[in-house]
1. Comparing 1, 2, where is mean count of other Cβ atoms within 10 Å over residues 38-45 highest?
2. Ranked by mean count of other Cβ atoms within 10 Å over residues 126-133, which of 1, 2 sits at the highest value?
3. Using helix-only ellipticity at 222 nm (-39500 (n - 2.57) for each DSSP H run of 4 or more, over all residues; to 500) as the calculated read-out, with -4500 as its value, let me know the right label among 1, 2.
4. Any idea which of 1, 2 comes out highest on mean count of other Cβ atoms within 10 Å over residues 78-85?
5. Looking just at relative contact order in percent (Cα under 8 Å, 6 or more apart), which of the labels 1, 2 belongs to the structure with the highest value?
Structure 1
Amino acid sequence: MRHTFLLSACYGLLLASAATAHAGDKVQMEDNAVFSQVLLNQLEDRFGGNGNTLYWDAQAWVGGDLTKLWLKSEGSRSGGRTKDADVEAFYDRAVSAFWDLQMGVRQDFGQAPARNWVAVGVEGLAPYFVDAEATAYIGPGGRSAVRATFAYETLFTQRLILTPRLEINAYGRDDPMRRIGAGLSDIEFGLRLRYEMRREFAPYVGVVYARSYGGTAAYLRLAGENPEEIRLVAGLRLWF
């Protein structure tokens, strides 16, 4: 039952994708063809801390210039088990030349009890070519959350690219079952240097700094974990 919400969201996305594809001929006549992309932005092993952790950050979309359907997921596995992860399904519509409005659903899953959310946010290109996302979430029982991410690409050559990335999470109330405290929960800052052997295939190395705050940090200490850590990473970035 814990995955019913997720399956329903994905099924709805697939139905919407089929409807979009069915309308493809008409869209192409309007010179707005339907495209798609799958991007595994991060598939990496993180070294240090309490042992190695496999981490992923992936997304896929289908649509045209004005509207798209998105699936997004990020999470981690350790010891052969999913530690903490989420998956999101969004309807996306361009509202300006550089910004899209996104509305959809999210489910958190893993070792702790699942949590379901309704989501609304924006994604686009901020000044100085910073890729930015900001999403607000509302869940049952008065739960609320905010996630913001920022990334920037520095090209040393056409193939060698450095990407700083910052993610911030905050919650409106405590959730002891998921070891989350109210207020600013955690931040994560990473530096990844990738080499694009092809545009679609790029191994990378880097370093990630993560820190938890407030109640979230207190829950981690009670569990014998460090609320602040630095890890080396090695992974792949793939898209098609």
Structure 2
Amino acid sequence: MHDVSFEVRRGSIFGLIGANGSGKSTLIRILSALVLADAGDVEVFGYEVEHDSLQVRQLINRVSADPSFFRQMSALENLLFYGRAYGLTASVAVERSEQILDRLGLDGNQRRAMVKELSRGQQQKIAVARAFLTSPVLMLLDEPTTGLDPRSKRDVQRFIREVQREHDATIILTTHDMAEAEALCDRIAFIVGGRIVAEGTSAELRQAVANGQAVDEVDLEDVFMELTGRTVDDDEEEVTVGE
């Protein structure tokens, strides 16, 4: 990473847009206290990530593009296990799990099936359900809809919007899907080569390159190309901490 600096307003959704290897997932791992930054300060709601990692981990949860499960257990069994591990009572874990799976569109047969028998989209929905099970203050969503079919993607995006509004959750979302970022995010940052090269609302980013054109007619992918010199589909060499 290269002198990355940004702030996220509590109760908002902040999007990090960049190609594979641009540093998005590295940032998420740093915020999760899974990787330590070589320099600088990282704070989550006033807690310093390196020195207060226990407090930070109690405030956050995370969804990755490649989640892990107990694959021989059912979707519901996975959620109940994680709910109890996070300190929920059995009855609360059951109630919340059922409610979340309802909202994500997983029916009874899918809930009872072993995870290994479910589709990629269904498994990703379980990952999202697991992450929101404990109503975290900060949710880190690392490419949460990558590889999903259009219907599953819409289900997950709708659920994210609803939970954010209902619980005033703060969400950091990494994606290379411009439409997803526009649909979900209050502010967006473009990251290239481990550097944030632009930040603002989608309207502000469009305005920066409009050149007299109506702002709402400017495509966000064109904005990314104009400000970064590349497309979001161009894979980069993976960025690591300290580079």
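1. Max of mean count of other Cβ atoms within 10 Å over residues 38-45: 1.
2. 2
3. Clearly, the read-out refers to 1.
4. 2
5. The structure with the largest value is 2.
None of the figures in this text is laboratory data; all of them are computed from the coordinates on show. Computed from a predicted structure; not experimentally measured. Cβ atoms are built from the backbone, for glycine too; each structure is taken alone.
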